[in-house]
Structure formats: C-alpha cells, structure tokens
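Chemist: Structures follow.
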Structure P
C-alpha cells in the first residue's frame, strides 16, 4: 500500500494479493450483534451438527469483510471505490479455520479506470468460495 507521500503502484492484469485470516467466536458475536442475524446455523453448534455440518458456519458477511479489507488496503488499494462484488459459496468455512483469500486482477480498462478481479477463499485444499469484484480507480493508476 502506498503512503500519503508516495504514489500507488500501477495496476496490471495478473497482479495478485493474498490475506490469511481466522474467524473467531468474538468476530461471530460482533457480526451477529451488528447484523441482527442470529440464525442457528451460525450460532448453535449442536444445531449445525444436526444439519450435517462439522460446527457453526462462519457468516458470509465476515468473509466479505476480509475481501473489503484486501481490496481497500492492498489491491487495488485505498484510492479505489468498489463498484460490484459477486460471490459463490462452495463449501462452509468453520469457526477457527485458517483461510486464505486470494485476489487476481483479470481485466483493466484504462479509459474508465475499471479494474476487474477474481477471488477465491480456501482452507487447505477445500474451496470455500469464488467470486469477482470490480473497482474504480483513477485511470492513471492502470499500467499502460
């Protein structure tokens, strides 16, 4: 990430960024309080196990919060504005599991300052989610 006195690096197709994260019980409780979502699949381990899951399922919104952090602080960075996100959940992420969020720039449009990215969230060899994001950046940020 560029500081206030240094320019942000140019953005090009193929650039990648990663973030490793673990969602703990405190984050789950905070999200439940903030969102009002107290669905048993996210809050009651016995209920989740009764539905065939190993434990409570991490809120999708907490995974999206990780995406927001990576988009806003690393790629494309703090001078970007998110325009669109799309996510497909493939498998559940469980409380306390280490996950890796990986972003890759898939397309850029210098004329309008549009950056398109693909992302995935994995834990070990299990694919948790895939998706795409679009961000608007100053056109001069896009590599020629």
Structure Q
C-alpha cells in the first residue's frame, strides 16, 4: 500500500515537462517575428536619420544660395559665391562629406550621409541644379536664385 497525502503541493514532472514544451513552442514562433520587427525598426531608424540629414543639408544649401549676391564661379563639382553680407561661401565634396567654407571657416554638413558625388549645374539665368548621389539614392534640387551679377 502506498501513501498519498491529501494536500499534495507542487507539480509533477509530467506537468512541468508539458508546460515547458508549450512555452518552448510559443517562444519558437514569437522570437523570429520579434527579430523581423527588430530588423525592420533598425532599417526605419536609418531611413529616418538619412532623410533628416538630407533635409538639413538641402535646406542649408538652399538658404545660403537664396542670399546670393554675386556668383564667383560654378563648376560641376564646386560652387563659390558672395552672399549679401559680403561673405565668400563655397560648397564642394571632400571625403564623401559636403564641405561648406565661409570666410576661411570650414564646416562639414553631413555625418551619416555617404555622399558619392555632388554636381552643380547652372541652368540659365537665375537657376542652379544640384544633384547629390549617396550610397542609398540620388537627390536633385533646383534652386531659383535671386538676381545675381556674374563676374
């Protein structure tokens, strides 16, 4: 005769194994979905940073060019002009970063954008077309310039 207590506390080994297996099955279905979501969030974060920086760079260049007073020269890879304050401003590409130089002070406008090419093109009087090509995509800007006098 075996003794069985009336107030049995705890779980049997079979109950623990069944619970463990159900949990394991649930985890194997949830973890891949979580990894996909995590990968997608990383991609979206990179895209958001990319577009934020692109908006910053394009706004900065456009704002500078809107204050243009006199064009010194425009080549496919470099633009230099004098703004209405008398500052000489230039833009060019150096080490995959956009370099802005204003009165001997240099600043690089992009941190994460990997700019492969930067192209300036004068399109008639009063318009400049700028093309940026990065590792991800290409962007175009057409900026209407104020009345400038060319040298």
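No value in this document is a laboratory result; all are computed from the given coordinates. All of these numbers come straight from a predicted model, not from anything done at the bench. Cβ atoms are built from the backbone, for glycine too; each structure is taken alone.
Chemist: Computing distance in nm of label points 7 Å out along Cα→Cβ at positions 36 and 124 for each of P, Q, which one ends up highest? Don't skip to the end; give the middle numbers.
Modeler: Details: P: 3.8; Q: 5.0.
Comparing P, Q by distance in nm of label points 7 Å out along Cα→Cβ at positions 36 and 124, the maximum is at Q.
Chemist: Taking mean count of other Cβ atoms within 10 Å over residues 12-19 from the coordinates of each of P, Q, which one would give 13.9? Intermediate values should be presented prior to the final figure.
Modeler: Working: P: 13.9; Q: 9.9.
Derived from the structure labelled P.
Chemist: Can you say which of P, Q returns -7000 when helix-only ellipticity at 222 nm (-39500 (n - 2.57) for each DSSP H run of 4 or more, over all residues; to 500) is computed?
Modeler: On the way: P: -7000; Q: -13500.
Of the structures listed, the value fits P.
Chemist: From P, Q, which structure was mean projected area of the Cα convex hull in nm², for residues 52-107 alone = 4.7 calculated on?
Modeler: Working: P: 4.7; Q: 3.9.
The read-out comes from structure P.
Chemist: From P, Q, which structure was Kirkwood radius over Cα pairs in Å = 16.3 calculated on?
Modeler: Source structure for this number: P.
Chemist: One of P, Q was used to compute distance in nm of label points 7 Å out along Cα→Cβ at positions 44 and 132, and the answer was 3.9. Which one was it?
Modeler: On the way: P: 3.9; Q: 2.3.
This value belongs to structure P.
Chemist: Continuing with the same structure: Can you tell which of P, Q yields 29 when relative contact order in percent (Cα under 8 Å, 6 or more apart) is derived from it?
Modeler: Working: P: 29; Q: 17.
Considering all the candidates, the number was obtained from P.
Chemist: Quick one: distance in nm of label points 7 Å out along Cα→Cβ at positions 20 and 68 came out at 2.5 when computed from one of P, Q, so which one is it? Show your work: numbers first, answer last.
Modeler: Numbers: P: 2.5; Q: 7.4.
Answer for the origin of the read-out: P.
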